[in-house]
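Computed from the coordinates by the stated procedures, all read-outs in this text should not be read as laboratory data. Quick caveat, the model's predicted, so the values are computed rather than measured.
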Structure I
Amino acid sequence: MPWTDSHCHVTYDGVGLDAVARAAHAGVTRVVTIGTDVDTSRQAIATAAEARARGLAVWATVGLHPHEATAGTAGLAELAADPMVVAVGECGLDYYYGHSPRDAQREAFAAQIELAGRLDRALVIHTRDAWDDTFAVLDEVGVPARTVLHCFSGGPDEARRCLDRGALLSFSGIVTFKNAAEVRAAAVVCPLDRLLVETDAPYLAPVPHRGRPNEPAWVALVGAAVADARGVAVGTVETATWANAERVFRLGTAAPGA
């Protein structure tokens, strides 16, 4: 069973479809590329279509990142209806950087939760230093049936709060970092059927590639770190995350349009 990179930015500098092709040769045969505003969401859809022409299995999401919250969500609904789109997001709250006012972040987040529910798309959440407000907005609007906490950076307590709401946890290269014991502990408490792996490329390259632009091909290193933390065979995580990505994003087993 090959790997799925459940969250990367193929349209960003340093990634591109050549990196997706390298990943496919390395056994990472499905990739979800992420939109973070209207322009990058449109680019994600176009990139997924171009990938299909090259025989590569890439799907898109459309979303408004909390850093861009003041731009508003106009235009996302139309893009989210495209058949190449499997999720709304990444969206959520980021109080670490505070590039957008918190009230604008919460408003944009709530709108995208509603959109995911209305269009029956998965929801991909970014949250940083904002756990309580993230859960408050989710509880107020209603958690979509297929919800993913991307690049999970909390510990077991935050993991349980996510899991109690039916969400899946997606682990990135952070799980390989020396100072990420809490994230590894979260990976241990996460049930296998609620677990995903991602690169967030070009960010957060896993050990031993830290400091370099990340690539989808390296998602297997994330999976290996999760397996090591859980004390299971790598193939166990590989099989579970493949099935989970297929279920939550409704990917199917073939490339789009195949």
Structure II
Amino acid sequence: MNGAFYIGAIGLDAQQRALEVLANNVANVNSTAFKRSTVQFAELVSPLHNADDVAIAQMGPDHLQGVAVAGTPVIWSQGALQQTGHAWDVAINGDGFFELAGPAGRTLLWRGGTLKVNGDGYLATSDGVPLKSLISIPQGASAITIGNDGIVSATTDGAKAEQIGQIDLITVKTPDRLVDTGDGYFEASNDSQLTTVKPGEEGSGFLMQGTLESSNVQLTDEMANVLLAQRAFGANAQIVQAGDQLMSIVNQLRR
């Protein structure tokens, strides 16, 4: 079988996946604390040959050659911090994650955004997922203060603010092992090596109330990468077309 079909098809699949990653980055350019992904390619090995330089395995679906996607790692660089003035907005200036009490006992990690009081009275994300520290907000609280060190205070009925909880941060030694579950949440694997620290300690960042972290997507860079992927996609399509033309010539040969 003509190997050009398989080489071109594998290349088309790789570039299609690259375009999907880039499209997701562009779509989330305005998403709070979104972390863009990149694409890593790997060259597939050529067929094995014996001592007489004869291919042991023919090229086909079970023995592929060409270029494939090896991974789509997340780029963890911090986005720009923008002051909003809203007390329920919070961001991390530096490394670390908020720890959330996800459904079914799952531990979710979050880079910050807009908080609210969920139906159970706990400080939670805008989706209602509570912080792992389970900070209960008093009824009738008129103001909430989140210090740079993670101390949460509440003011009720014009009285003096009282401390109601502490927000700790999670640092991850191997962030590439985190699983993106969507909506800005990440789930840790068994070997993610999580450490709970106070904000500002052990290399972690500080909390900033009234601030949101922007996406780390640079639209101009992403658009340039989209154009490159489209050109590569077209080149692989031409490989498939050339293979088809060669097969057409062979089929038309007459003895």
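Between I, II, which one scores greatest on relative contact order in percent (Cα under 8 Å, 6 or more apart)? Mind showing how you got there, number by number?
Numbers: I: 21; II: 27.
That would be structure II.
One of I, II was used to calculate Cα extents along the principal axes in Å, giving 43, 42, 32; which?
On the way: I: 43, 42, 32; II: 100, 36, 32.
Comparing all candidates, it corresponds to I.
Here semi-axes √(5λ) of the Cα gyration tensor in Å, for residues 135-198 alone was calculated and came to 33, 13, 8; which of the structures I, II was it taken from?
On the way: I: 21, 11, 10; II: 33, 13, 8.
Among I, II, the structure yielding 33, 13, 8 for semi-axes √(5λ) of the Cα gyration tensor in Å, for residues 135-198 alone is II.
helix-only ellipticity at 222 nm (-39500 (n - 2.57) for each DSSP H run of 4 or more, over all residues; to 500) computed as -8500: which structure among I, II?
On the way: I: -12500; II: -8500.
Source structure for this number: II.
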